[in-house]
Structure P
Amino acid sequence: MAWLEIFILVFSFVVLMTLGVPIAFCLGVAAVCTMLVSIDPVPAVTTVAQRMATGLDSFALLAIPFFILAGQLMNRGGIARRLIDFAKTLVAVLPGGLAHVNILAAMLFGAISGSSVAAASAVGGVMAPRMEEEGYDRGFGAAVNITSATTGLIIPPSNILIVYSLASGGVSIAALFLAGYLPGILVGLALMVVAGVIAWRRGYPRAERLRPRLIVRRGLEAFPSLFMLVLVIGGIVAGIFTATEASAVAVVYAFVLAMIYREVRLADVPGILLETVKTTAIVMLLIGTSMGLSWVMAYENIPQNVTEGLIGLAESPLVILLIINLILLAVGTFMDMTPAVLIFTPIFLPIVTELGMDPTHFGIVMVLNLCVGLCTPPVGSVLFVGCGIAGVPITRVVRPLLPLFAAMIVALLIVTYVPWLSLWLPRVFGF
């Protein structure tokens, strides 16, 4: 019977997505349809609804709206411009300097805001015209911005790592945050190498070396923004506050910083709060329906059956990890990151833990996998934002995206098969 439930779940979900039904409703309806195999309609609906509410009853989830609000304040508060100026002092002298500036600024801003879409819009909005003025192809500039914006989901603080902690049954958020640093930096360096080679072959200009005094000044201007990372992550690691409390501290700090920079007025606050509420509502609805579906899958023993089938398909752990990576890469092209993490974590986590893989390591691998999907059609939110900011059609971005995709996938394979990259920092700090 188990394979019947799997068929009904997949069939109903795919049909609803094909019809254009919003993803949250696809998840909820698919959960109910799967439950109908085992119980009557009324208990099926009430059970799924109850599990949705129970799934949202988590103190850790309070961190998400706070981090979203902190990101909104950072996005409006002139942070991106200061980080770009700071990044320019560090890497603009390299071949294809502005491409490197875009990547580094996106890594810094994405880490501070915790949002790849915010990084793509804020950094891309400043860098796109600058790169075009200096002779960079607009499609290449958009491709660099799109791929680099995803690094902020790996480098903490990251909302999606909080979601993974919930879906995995309690993997330490602090450990996940620490685990994301080296893989996120690796992805950024891989993108820089590819962008540098392309820029060198095309003869794109590099900036002149700046005077040390100017470098110091721009570093001091960017320091208050960068200190937010130290405040949030340092406070969590030191045990001063939890991830949820850290998110509230991040909001207060971002608000004070925006007031000091005078980029946000009190009259702007209601609009910022409204945007935060809208984004939070979407995310929480996705989490609720995803948690309902995850419970249904556990009730029907679907993860156990998939585990047995996948382990029976291949005995080598290396091959199984490669298959999981391929499945997640495919999933990321048509499913948003939050429901993908909530649905596939209960399916794949038992498999990888049986193979001896650390759950913290797997969380980084999963998020990095799904980051690639944010840059691909038909559901790539960062792809659409990046193209819109640069004013170019998707067809013009596809070709320059391919070598950058290759860089991300190489980094993914390294992170998958070299656990040390993800686990060294958590072990250093005792997580």
Structure Q
Amino acid sequence: MKLTTLFCCFLLLSSITQAQDSDLRGRPAFIPDIAELKIGDHMPDIVIDKIINNDTRSIRTSDYKNKLLVLDFWDTTCTVCIASMPKLDSLQKTFGDQVKLLSVTYQPEDVISKFFKTNRFLNEHNPPVHRASVVEDRLLRSYFHYITNPHVVWIYKGKVVAITGGEYITAKNIQTLLDDKPIDWALKTDFFDTTTPFVTINSLWQDATNSPYYSYSVMTGQATSVPEQGGINFQQDSIDNYTRIAIFNQDIYATYQMLLYNTKPDRTEQDDVYVPHPSRIVLEVSDPTRYSYKKEYGSFVDWNRKNLICYEKIKRGLIDKIVLSKDAIQDLNFRLGINGRYEKRKVKCLIFVKTDKPVTDTLSIEKGGTPIWSLVMMRLDMSGKFPPAIDETGFSGGLKIQPYDGTIVGLRKEMQRHGLDLIEGERKIEVIVISDAK
């Protein structure tokens, strides 16, 4: 029997089970006997109906046999999709009838109509953004299977030419297609078996895995056929007797952050090193642009293609996760010519402290009380707006936190109401250091 453990430092894609009438996300099931379309396939002539905010209620795909049709799959829970809608409207106006940028959702018409009428972000534009959108879709979803939104299908002159994330919808990319220029865009796919080893040695595979020397590691650049993955895939295979750790399409800093975090034997969700606060990251390298993306580096898509990595390490035997993570860090240090590690360094911090007053207005965590570590992570460190926060109160219970104005002054007043305080000071805290190898 195989024992497979999937560990995530961040949110991972949830697995989807196809039910009789809908999947776990509430989307309708695929229509039987409709074959999924891939890049290079021709789009059949079908009627796309139930379109709102459009000059016609339905269109035929053959209407766009000499044009560009872009299907942007979305739903009202996808904040990235909603944030891109003003851009899509602007691009539609720019390119006119050369292009049809059509949003597509499975959700009911009444829900979507109400959404466009009430969404503050879309309605604050002048004029308000009310995207042309297919509603109650089942047909297009059956032709183009997906799990995560945004999911964008590009159909040019009747043929599927690309399937991408939403970041590819730009004026430059649209014009590239309209000019009949070649494209080389990363494929977005949501279906990939993360437990499959990178390397298979065909008929020698069984002999190799039985060898006491069996082990290998592989590092590649961005894998465009692999979905975005947000964590470490850890696998112990008791049948073939090996242990595997794999990371897909992550930048170098995120890879080290996850592996280092995985080496902590006393790791808990309260662990403040879990949070990638800027002051917990020290890059002592000649070229910091390689490690994590910033807006000043230019195109996010181009940067990813140049700098993201995939990594896999397999060793014979059922090996502890901490041990294999440490091995992976040493291996990556050698491959990349760097030294990634934890260090204690003195840093300016926000410090939760206990006063001489009793802690008041408490509520157990089980009943919804807020622990101090949650304030550290969720309200301070994750925002990146304040110095890193640490907890020196020794208080392990929960607090009834009242609304405050989001400032440090406001949070400090709230802490003082509970008999605690929030002060500034310097402390030696654990940080991630990545330096060029000597």
Structure R
Amino acid sequence: MRQFLLGFLLFIPFLAFAQQPERKLTVNPDVHFRMFWMNTTYPSDFKDDYALGTSLSVGTKLNYAKNWEFRVGYRVFANLWSSNLTASDPFSGGGNRYEVGLFDLLNEEDRFFGKLENLSIGYATSNWGITAGRMAIDSDWINGQDGRLSPTGVEGAKAWFSTKDKWNLTAWGIGKMSVRGTSKWLSVGESIGVFPVGRNLNGDGSQYAGNTESDWIGILEIDKDWEGVSFAMSNTLVQNISNTVWAKSERKWKNEKAGITWLWGVQAGFQSGLGDGGNENPIFQYKDPNDRNWAVSTRIGYKKSAWNLHLNYTKSGGKGLWLSPREWGKDAWYTFIPRERNEGFSSLDALTGFAEYSIPNTTVKTFVHLGFHWLPPLNAPSENKYNIPSYRQINIGVKYSPTSISKLDFQLLVMNKEALGSQVLKPGQIYNKVEMIHVNGIVNWRIN
């Protein structure tokens, strides 16, 4: 990867001579301040936790001669106030899952740290471009999932091309990851296992953290929009681990007279194991190379004036477990709800609904997520990696952006998860998983 970046830096000056645009330099500050309050409470004997953290990213964006762009940004983090996040829950023996992720999972005692988050150079014309360095990403299975003090980022290169008939092609080559909630840039293999690892196929604690061998990720994306119809497809190849093909198509119908927009969407994907699944020793494998998994997801949506509603359903199955490292972002399927993911299962049935209401003549939005997630049996570790019971989740939130201060917003999210049915659960199947109330309060301010 480093050799590629060096070659790119040596090559791109020739592009400038070929284009000869007007040589004008513009400098724009790039600042992001975030303050995050998080707490998790349980009605019984489990350990409650809270944390108040803040981060500040300071950087700049330079544009030169219309075609060139340079970005740099450094972010500092601080734990302002928290409970003892390193102490185990006395009832289940488990460690904190949510609040500790605001800070440095690689050094949980560290209350103040920083990292170089962005450092990239790019060259673009009207129909193609290339960028190399450290940057943000928003692909199907690798994305920022900006639900902590900083998003996940990548180090590598991105190239894109747009045809005359508006087909968009994008290719990514990734060699390192900046996992949200960490202070370092890690290799692809090192980034897998930073978050809790769950169980192996025998029911013991997985041992792939620190033992996963993968040097790079390659992503190819293609998309196109027609009048009322969109199509997108991606292929995510994780060297020595897996290959995931994902496709999505959406259709919109607008009734201009009634002011209503209807939406129907469908997603489908297939994932297979590759190489030796991260390690030739099965004890240290992240994914079984023989896994063959599929998933289908669909959405029906309705939007009118202040209301935005949709209903979603996902079903997955196949051989082995559908796996996508939680360190790399949120699930692509329609049924994703913030604060939980549904990878790590041999099969899944999920039904979720979303309702958002924008209060007229204000910048206030309220929303509700409701989801029912039916998972494999708890006594089958080869089917249920994280030992999570089937559950119901509800998120209630509000967002507010004052008109007097540009780029400032406030967010409040209250989440509750409860096990479905009358399941008899062990403490380790409750703590961090169900029977909780989880609260997030966020302040964001940006200059860019």
**Item:** Answer label among P, Q, R for the case where semi-axes √(5λ) of the Cα gyration tensor in Å, calculated from the coordinates, equals 36, 24, 21
**Value:** P
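Of the structures labelled P, Q, R, one was used to calculate distance in nm of label points 7 Å out along Cα→Cβ at positions 66 and 298, giving 3.7. Name it. Intermediate values should be presented prior to the final figure.
On the way: P: 2.5; Q: 3.7; R: 4.8.
It was calculated from structure Q.
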**Prompt:** If mean count of other Cβ atoms within 10 Å over residues 82-89 is computed to be 18.4, which of P, Q, R is the source?
**Reply:** Q
**Request:** Match the computed value -1500 of helix-only ellipticity at 222 nm (-39500 (n - 2.57) for each DSSP H run of 4 or more, over all residues; to 500) to one of the structures P, Q, R, and report its label.
**Result:** R
**Asked** Once mean projected area of the Cα convex hull in nm², for residues 98-289 alone is calculated for every structure in P, Q, R, which label goes with the largest value?
**Response** Q
**Top of P, Q, R by relative contact order in percent (Cα under 8 Å, 6 or more apart), largest first** = P
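Tell me which of P, Q, R gives 20, 12, 8 when you compute semi-axes √(5λ) of the Cα gyration tensor in Å, for residues 154-193 alone. It would help to have the intermediate numbers written out before the result.
Values: P: 23, 8, 7; Q: 20, 12, 8; R: 30, 9, 8.
Source structure: Q.
Computed from the coordinates by the stated procedures, all read-outs in this text should not be read as laboratory data. What you see is a predicted model, and the numbers here were worked out from it, not measured in a lab. Cβ atoms are built from the backbone, for glycine too; each structure is taken alone.
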